[in-house]
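Alright, structures below, take your time with them.
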Structure P
Amino acid sequence: MAEHPAYPVGLRLTGRRVVVLGGGQVAQRRLPALIAAGADIFLVSPRATPSVEAMADAGEITWQRRRYEEGDLENAWYALIATGDTEANTRASAEAERRRVWCVRSDDADEATAWTPATGHSEGVTVAVLTTDAKGRDPRHTAAIRDAVVEGLRDGTLVAPHHRTRTPGVALVGGGPGDPDLITVRGRRLLAEADVVIADRLGPRDLLAELPPHVEVIDAAKIPYGRFMAQEAINSALIEHAKQGKSVVRLKGGDPYVFGRGMEELQALAEVGIPCTVVPGISSSISVPSAAGIPVTHRGVAHEFTVVSGHVAPDDERSLVDWPSLARLTGTLVILMGVDKIGKIAETLVAHGKPADTPVALVQEGTTAAQRRVDATLATVAETVRTEDVKPPAVIVIGEVVKVGPTASAPRE
């Protein structure tokens with residue numbers, strides 16, 4: 001038998017009896033997939049790991065607390081033999097052979113009638129990698145191949161064309177704070193499958209270079225606005241391309257719903273009946289401080305953090321921020337889009353009781369190769385922004401957490 005390769009097949013085990021002998025680590029690893037397959041699982045073992053015992057307590061498996069006995073494999077479709085008793089494993093394997101039950105043995109692959117492949121999943125596809133013969137079995141190599149294929153499918157570097165008709169629509173994808181590695185797996189896969197990408201300036205630009213030549217990339221900042229407001233023009237572009245039957249990705253920086261106007265775009269699409277998928281992204285409000293060595297919360301220092309938009313000055317009648325209340329908070333204040341208004345913001349916070357020596361950090365181009373951090377206080381931050389030539393995009397962190405991390409630097413006096 002070892003001279004011939006194994007024949008790969010997918011077992012449909014829903015409602016069918018599966019017998020597992022042994023409740024140790026092997027069973028703990030294999031049981032979740034069998035449960036997910038809908039199998040009727042019968043576990044025979046005098047003992048089990050806490051995780052396996054929890055599966056029994058939850059009613060996901062039936063557990064007989066005893067050793068293997070002849071006849072346990074009756075009416076089984078599939079058996080996993082994984083006890084620490086070689087003699088019992090041999091007897092169970094022989095019973096499986098007599099009853100024509102496909103049998104996996106964890107202790108001796110040569111004596112098994114089935115092998116378990118290294119499996120992974122990606123958007124409705126199961127990848128199963130199987131060694132072709134027993135003599136050359138190398139589980140680590142097999143698992144490495146599995147991981148490479150699954151990772152490629154998930155991050156879009158391995159793209160298999162769809163031959164079925166795809167439903168046209170729009171995906172609002174949060175691209176994260178700037179580093180292309182910080183986009184979500186799902187976001188990267190949708191980007192790889194897109195026909196049209198409408199990208200923000202703050203999206204992960206490096207990912208656009210990886211797209212196939214046929215993908216149309218549109219810079220949202222360069223859409224001709226004409227009689228439209230900027231956002232209306234973007235909405236119109238999304239609708240126009242989606243109505244042409246194309247798969248459209250709206251690639252945004254950070255998260256679509258954190259000061260990203262993503263809901264406005266979703267509402268515009270919903271009004272004309274275009275389906276829309278929202279893929280959350282890592283917000284710069286927490287990721288950029290983290291990349292600069294600043295925790296937005298820290299035990300004994302800050303028990304809360306507040307994120308506000310600084311694109312409107314505190315004394316502007318359009319401002320919706322309660323700045324006096326923010327000045328009274330003892331936690332961390334994170335300000336986005338506030339570089340050019342930070343002087344007025346700092347002045348307002350101090351006027352309402354925030355100590356003038358409260359630490360401030362400005363992190364420019366966070367998570368990218370151009371990242372830099374500049375420290376100041378509320379009293380000095382306006383002048384520091386001018387003298388250090390801090391430019392957007394930059395995340396501003398105000399609070400004692402600025403001094404916590406090992407990379408903290410002395411503020412400008």
Structure Q
Amino acid sequence: MISKYREQFNREFSAEKYARFQNILAEKAGMPADFRISESPVFLSNDFKNKLIAACESIIQQIKEMPDEELQKAVPDHCRVPGDTKKPHFLAIDFGICKNNKDEIEPQLIELQGFPSLFSFQEACEETLIEVFPFCKDLKTSMPKTEYIDYLREVIVGDENPENVILLEIYPEKQKTKVDFALTEKYLGIKTVCLTKIKKEGKKLFYENEGKLIPVNRIYNRVIFDELENLPDVKPGFDFRDEIDAEWVTHPNWFFKISKFILPKLKHHYIPKSYFLKDFPQDEKLEEYVLKPLFSFAGSGINLNPTKQDIDRISDKEHYIMQRKVSYEPLFKDINGEFSKAEIRMLYLWKENEEHPMLMDNIVRMTKVEMANVDFNKKDAIWIGSSMAFFVED
């Protein structure tokens with residue numbers, strides 16, 4: 001959107017620089033990413049950033065004002081984990097970059113989650129972009145790397161010895177986000193442990209390291225519930241519903257509480273109208289809405305063009321929402337003169353003793369088709385995949 005920096009980036013870009021960027025990033029993590037990384041960042045105006053922050057601040061305030069008993073309704077009884085907390089440690093808030101009927105570029109909320117995202121990877125991504133394209137150094141607005149990692153450490157590790165803190169995942173070596181796990185280990189000194197490798201004695205959890213059983217006092221949880229439910233052959237080392245002598249970061253119940261479940265409850269001019277499917281008014285036009293399951297992840301189960309037949313086939317309508325469609329604007333010009341669309345995720349960390357979360361970073365997902373999921377793009381497309389935004393003066 002900021003033509004000065006877009007033109008400079010496109011002039012300086014080359015396939016060799018893109019390869020160098022990927023290689024440096026892989027060297028820092030000790031492995032390449034298993035997802036596509038876009039060739040380019042996006043350059044957005046400070047005015048657009050202010051719109052994003054205004055929307056996020058409104059959403060955060062509305063969440064803080066929601067009664068706990070209302071949020072608890074989001075948690076399925078068979079997934080409820082004891083020892084709930086008053087706030088999540090993480091917020092990830094996703095917006096499409098759209099154009100309104102006045103030809104103004106504005107954000108439109110797509111979804112949100114009380115679940116961790118690629119905090120470590122995004123820090124390394126920004127650092128590497130600046131190494132390869134030095135002019136971007138003047139555009140950096142996030143906190144310095146040492147402060148960023150210290151903040152991340154305070155939220156995830158807290159006062160514990162890093163040896164007693166684990167990143168918990170199901171078969172982490174098979175996850176597309178394992179590059180973020182590797183960087184988190186490097187930055188924080190914690191271990192990534194598979195759920196199947198946990199050992200439980202009474203209420204205490206342990207993992208094995210070099211033949212020794214190490215107590216687990218704090219769990220940086222990356223296990224997604226609906227993924228666990230779809231893997232019946234997985235044999236966890238403990239049941240999430242057990243009473244355990246360990247702290248959750250963040251507590252698993254927040255995966256459900258801060259989700260599409262609250263979209264119909266949120267109000268703001270950058271939030272498209274949403275309804276639970278069971279409450280969808282007959283006078284609304286079906287073709288203007290997208291059908292989404294409440295707890296899907298990474299875009300799974302979304303129906304961009306639902307029909308009455310699709311809706312009639314759904315028996316558990318309380319587990320779906322209808323969200324008014326938004327149109328991503330093709331704004332980001334590639335070196336061939338074609339344009340990509342994008343959505344942006346605002347990443348927040350929330351310290352346990354703070355009243356308000358801290359905006360840490362952003363993730364941009366670029367696409368040339370309707371959905372931001374890169375799997376839907378042509379295999380030879382460029383300017384698609386995971387990226388980040390720099391915010392600059394117009």
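No value in this document is a laboratory result; all are computed from the given coordinates. Nothing here was measured: the structure is a model prediction, and the numbers come from that model. Cβ atoms are built from the backbone, for glycine too; each structure is taken alone.
Which of the displayed structures (P, Q) returns the greatest value of distance in nm of label points 7 Å out along Cα→Cβ at positions 36 and 84 on calculation? The structure with the largest value is Q. Structures P, Q were shown, and P(r) over Cα pairs in 20 Å bins from 0, in percent at 26, 59, 15, 0 was computed from Q.
Can you say which of P, Q returns 10 when relative contact order in percent (Cα under 8 Å, 6 or more apart) is computed? Only one of P, Q returns 10 for relative contact order in percent (Cα under 8 Å, 6 or more apart), namely P.
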